[in-house]
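In the part that follows, the structures are each spelled out as structure tokens.
Every read-out reported here was derived from the displayed coordinates using simple, explicitly stated rules and does not represent laboratory data. Note that the structure is predicted; figures quoted are calculated from it, not measured. Cβ atoms are built from the backbone, for glycine too; each structure is taken alone.
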Structure I
């Protein structure tokens, strides 16, 4: 049995509202409909996600693991729907983790000045091609190379790598860290959309253990909880600050190239201007 958005939205709303009654009011559904949606989710995944008592509703262990991915799925769908409701003059640019970091809002302002009445909108989509393959966006910001023959890319910037760790970690007391500091640590890696692989370390000097995560939110949550450390692009530090999390530059790590990508058969309008504006923001060319 497949999981659908109705089930996920009911589950997340019950958690947020604290009761099936309040969730039903928020969703404009009957309480029975919300209960059936959550029950069908539990049937689909083969485990209980909510612990029900006469006084309260809480998450089961499985529910706690499902909540983050469920939220991300709903956020991505909402972003897609919102993008579809904007004017035809908007240019939608996908990204997996962070748009352009500290350059994002400035670039949007320059775009609006260059093309009055047009918007430059960034859409977070948790997929390797960030929505280009599915034609959900017009262009995309990539921080990992692509071999998709349908896409064209151009280098528009370079970013430093930053370590992410819990605020209570001893590394957080330093101004910068080295790759050697990860030797005895557990490193969180997103092998689908992340920018860190074990190839970053010299042979024989890789981290002790790794933890695979699914998407940015899982990655950030795991690290903030002190269960792992991570390495990411500088843009992440600007767009995803989080209580309990610290970022420090990795002084001896190779920088991360930033590419602008688009579909070969359908390049977006004003592609050259977009590329020039991003290059200018990064000081490239």
Structure II
């Protein structure tokens, strides 16, 4: 498919679509069938009506309608980089030698203490950087449509000035950790949290915003085919409540879990698991 064909398909799909309160219009993405072999039925294609930039939160195709290109005053939206590779000296923890190396026992103990069992290490492809700029950091890849769009490097020694670092150019406001869960058609709830380590204890049932939810995160959540359970950190309950109200206006099934002040979904695991079980039973 050439560039002009792509433009026509996107333009036809968005014809008649009206922008919402955030300035984005939505439609079913016509490119998903070419990129992923499956049709989009969740309106994952979004167009910024102000500047013509569009992108699909499902297949990650993106571009700009040519009728807007003469306007150079508009800022290019933040989008995830097309290709990201693991940090240098990356050692997987789900296979040997990382799975049993004595030098990494403290790393494995740290992960278990954060509620991340060894079975999740393989599923989430968690590793550690043994040398280089990310030395002594646990590496959690961030995937989207089977592509690595970033990673989170977390210091496990307690000695680093910055606990978390990310690859250069990674647009965190445009990426949801495990965001592909939102495209599944299911009545099982998805937990919406802030950080990767808040999501890992609930791997397969949680997405992380890699910080506070952005406008683009909102658009991704608004096309979710699964109910949402928002569980931001205890000091961000009002933000979580406001986010839920906006999502309800888009007819998203959503509830809010209020955590105690000073707690987050990782430290309040018993409360979060109870809430997830309750929603699944209902």
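Structures I, II were shown, and Kirkwood radius over Cα pairs in Å at 20.8 was computed from I.
Looking at percent of Cα pairs over 22 Å apart, for residues 52-203 alone for structures I, II, the greatest value goes to I.
Given -11000 as the derived value for helix-only ellipticity at 222 nm (-39500 (n - 2.57) for each DSSP H run of 4 or more, over all residues; to 500), which of the supplied structures I, II does it correspond to? Structure I accounts for this read-out.
Work out which structure the value 5.8 belongs to, where distance in nm of label points 7 Å out along Cα→Cβ at positions 12 and 100 was derived from one of I, II. Matching structure: II.
Taking relative contact order in percent (Cα under 8 Å, 6 or more apart) from the coordinates of each of I, II, which one would give 12?
So the calculation was done on II.
Out of I, II, which structure matches 2.6 when distance in nm of label points 7 Å out along Cα→Cβ at positions 20 and 140 is calculated? Working through the options, I get structure II.
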